[in-house]
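Listed below are the structures to be examined.
Each reported figure results from applying straightforward, stated rules to the coordinates on display, with no laboratory input. Not measured: the values here are computed from a predicted model. Cβ atoms are built from the backbone, for glycine too; each structure is taken alone.
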Structure P
Amino acid sequence: MKHARIDIARAYDTLGQDGPARYLVDRMWPRGVTKESLGIEAWLRDVAPSTELRRWFGHDPERWEEFRQRYCDELDANPTSWQPLAEAAKHGPIMLLFGARDRDHNQAVVLRDYLVRKLAHH
């Protein structure tokens with residue numbers, strides 16, 4: 001299988017109307033953003049990190065590696081949460097939208113890497 005293209009972007013970015021299918025992967029809706037402006041296929045709350053993990057992480061870069069591992073463990077335990085994304089990525093590029101300010105240390109980064117690994121092994 002060819003390498004799946006999975007992009008990530010902040011829900012607050014100006015994305016335009018064209019581009020890959022978009023999926024919001026946050027547990028909470030981004031403040032002040034309309035559903036129309038996102039143009040999403042789906043809001044996949046269940047693929048986001050658990051509330052407990054999100055609160056523990058607190059977007060602290062010092063906790064990044066541990067967060068990555070714990071979040072991947074959660075994804076392993078809940079494959080039905082990410083399978084719709086893996087299926088969509090098999091048919092074309094997708095974009096994961098997140099609300100966090102930190103573009104390098106957020107769940108969409110971990111989820112993208114996780115999905116790319118899963119798709120490479122199938």
Structure Q
Amino acid sequence: MKARGILHSGLSGALARLGHTDGVVVADCGLPVPPGPDVIDLAFSFGVPSLAQVLDGLLGEIVVEAATVATEVDTANPACAALFDERVPGARRVSHEEFKRLVAGAKLVVRTGEATPYANVLLRCGVPF
């Protein structure tokens with residue numbers, strides 16, 4: 001048994017298979033996910049687990065070289081925008097419609113119980129060297 005980190009076997013395995021430039025979307029419970037990416041659904045109930053909890057767990061496990069969020073988060077969900085600015089500084093902003101198109105190219109989508117608007121982030125995997 002793992003001593004620390006992400007214990008969810010499906011998520012842990014999916015993270016281990018990621019490579020440089022692969023995309024990982026941390027999504028609220030309402031983001032439409034097109035066919036293509038693998039989906040790990042962690043949503044238990046509205047707000048559980050939160051996007052912040054899942055994002056922090058993922059950032060402890062993977063190297064992130066870039067991030068993308070929807071521009072609309074800045075006005076519709078300032079608390080979430082501040083979270084993104086703190087956890088993934090310099091995240092690129094695109095329209096929500098463009099963000100949804102980018103989801104199709106992601107390797108993995110991790111669905112949370114987050115139930116606030118535009119609480120989604122696309123992480124691009126980096127390398128640890």
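For the read-out P(r) over Cα pairs in 5 Å bins from 0, in percent, for residues 8-63 alone, a value of 4, 17, 26, 22, 16, 10, 5, 1 was computed from one structure; give its label from P, Q. The read-out was computed on structure P. Among the shown structures P, Q, from which was the value 13.9 of mean count of other Cβ atoms within 10 Å over residues 88-95 calculated? This figure was derived from Q. Given a computed value of 48 for relative contact order in percent (Cα under 8 Å, 6 or more apart), which structure among P, Q does it belong to? Computing relative contact order in percent (Cα under 8 Å, 6 or more apart) on every structure in P, Q gives 48 only for Q. Suppose you compute distance in nm of label points 7 Å out along Cα→Cβ at positions 80 and 96 for every structure in P, Q: which one lands on 0.8? Attributed to the structure labelled Q. Here helix-only ellipticity at 222 nm (-39500 (n - 2.57) for each DSSP H run of 4 or more, over all residues; to 500) was derived from just one of the structures P, Q, and that gives -12500; the source is P.
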